[in-house]
1. If mean count of other Cβ atoms within 10 Å over residues 137-144 computes to 12.2, which of I, II did it come from?
2. When FRET efficiency 1/(1 + (r/R0)^6) of positions 17 and 89 (r between Cβ atoms, R0 = 25 Å, to 0.05) is calculated for each of the structures I, II, which structure yields the highest value?
3. So helix-only ellipticity at 222 nm (-39500 (n - 2.57) for each DSSP H run of 4 or more, over all residues; to 500), computed for just one structure, reads -3000; which one of I, II is that?
4. If you rank structures I, II by FRET efficiency 1/(1 + (r/R0)^6) of positions 73 and 169 (r between Cβ atoms, R0 = 35 Å, to 0.05), which sits at the top with the largest value?
5. Suppose Cα Rg over 2.2 N^0.38 Å, for residues 25-160 alone works out to 1.39; of I, II, which structure was it derived from?
6. Work out which structure the value 5.3 belongs to, where distance in nm of label points 7 Å out along Cα→Cβ at positions 105 and 217 was derived from one of I, II.
7. Name the one structure among I, II that Kirkwood radius over Cα pairs in Å of 25.3 was derived from.
8. If mean count of other Cβ atoms within 10 Å over residues 97-104 is calculated from each of I, II, which structure is the one that comes out at 23.0?
Structure I
Amino acid sequence: MILPMSLVVLGSLLTAFGVVHLRRRVDHPFLHTSGDVIGNYVMVVTAIYGIFAAFVIVNLWEQRNLAERNIIDETNALHGLFRVAKTLPQPQRGALLRGAHRYVAAVLEEEWPAMLKGDVHHLEIDYSHVDPLWAPLMSLEPRSERDKTLYSEAIRHCEDILMARRIRLLDSEKSLAVHLWIILIAGALINIAFMFMVGAEHAGAQALFTGMSTCLILLLIFAVADLQRPFKGEWRVTPEPFSVLRDRMDEVFQREFGAKMPPLKVTGLRRP
């Protein structure tokens, strides 16, 4: 966060000093006579750029909120499956409880670090942590209506988990399209260039206005850079829902088996 803010301050100061330097080298009457025409262009270009930047930021913020909502849906489905598993007979009960706990541990210790790096291709084809959720259910033969209802509920939760996992991995690879970055950067340069040509009566006032406008534009650009990846940056989506769920699962294992689940052995994220 310190580096972006330092660049914002530096950029604002450079443009402000650039205006002062320009006013010393360029005849003021030239800027004054062309200032009215350029001022009209500045208002139009600034309005268009502001609308575009607002559209990009709102879209990215909604994308971030959807990624966070998907994380909550995934943990809710896991919690639901965990609760249903406690009603099933052995050995399916113990196997499904362990499978759900292993899944949460894998998300926190393997998948989340890979998502931060944007390297999730191998995870998209790796179902080693998902299969233990399905296997106990495939070996279960529901007999009573109650068992059939619980079995259907467990299957639904597994399908929701699988879908949410796919969306989460895809969300971790999202970023702003290159052509939108080109428009964003080009628009910023055009806006700043027009501000240099405005022939204000006082050079100090023009320099201050240009520096403040540059500061705002750079803040918008850094906000877009921070928001373009939902799981990175200052406003990133955190794995806290999974951490809370794992703590609850540990409490259940402490009551059920008299011990917590052992830590998951990290595989080093090697590609299969």
Structure II
Amino acid sequence: MSLSSTTARQQFAGDGSTVLFAVPFYFETLSTDVKAFKTSSAGVDTELTYVAGSSPGAGQFALVSTTLTGNLYTAANVKTGDTLSSSEKLTILRGIPLKQTTDVQAADGFPPETAELTWDRAVMMMQELRELIARTVKFRAGYNTADVSMADPSASKYLRWNSGATALENVSLLSTDGLQVEKGVAALGSGITSYAVTFVATIADASYIPSFWFINTTDSNPIIMSGIVTAKSSGGFTVTFPVATDTANYLMAWSAMGDPS
């Protein structure tokens, strides 16, 4: 039998009532070749368990209304034991075991049906692999690269390219690897209308974005301080205040991060 369709996967949206979903591909074995996954509204996939017959229970599916043509099922419906809501989805895909089960003996003859089923299995396996590869992250065709490695999973870490763009590595969200970090806390004093921050070591250029905030845990009714950066260089920056500090109890914490000079 020829395989004119390349489909190996189909997804359906639930509607709160439908439990029959058409299988869009040929397959050989009822118990192993069809996989069904229910996706919740939160995006969590749960694989349903195949059961023989026509009465699946919760978390199960059956294959009904099947048509066997030669050695392949050419039509079938997945019947779910659960009714999918409008926020849920059902994904059906073919999953033929990656095995070669044909054993040809010398002088045993090679019936056309046996040959064709062997070829059909091989093509269906390739279609499944193509469908699986289509859901992976790939480099564009024009990108030349050697093998790229990926770090082992690490809790609460994020992936990024290393400095040589040859591997993915784990880093913390606030990782400062390779960056110069300048920070400090300055006592402003009374009657101050600006403050000039001086870095311990210069940053490569003035493209960094400085951060600053004010602290006064002493006065009972401190001024709500604000400021604006009025000067910036690789060696530091100046913050100007709209009003002068009214006591000597104000602190300004600050930080800046950039490439080292």
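None of the figures in this text is laboratory data; all of them are computed from the coordinates on show. Since this is a predicted model, take the numbers as computed values, not measurements. Cβ atoms are built from the backbone, for glycine too; each structure is taken alone.
1. The correct label is I.
2. That would be structure II.
3. Label of the originating structure: II.
4. With respect to FRET efficiency 1/(1 + (r/R0)^6) of positions 73 and 169 (r between Cβ atoms, R0 = 35 Å, to 0.05), the highest-scoring structure among I, II is I.
5. Matching structure: II.
6. The read-out comes from structure I.
7. II
8. I
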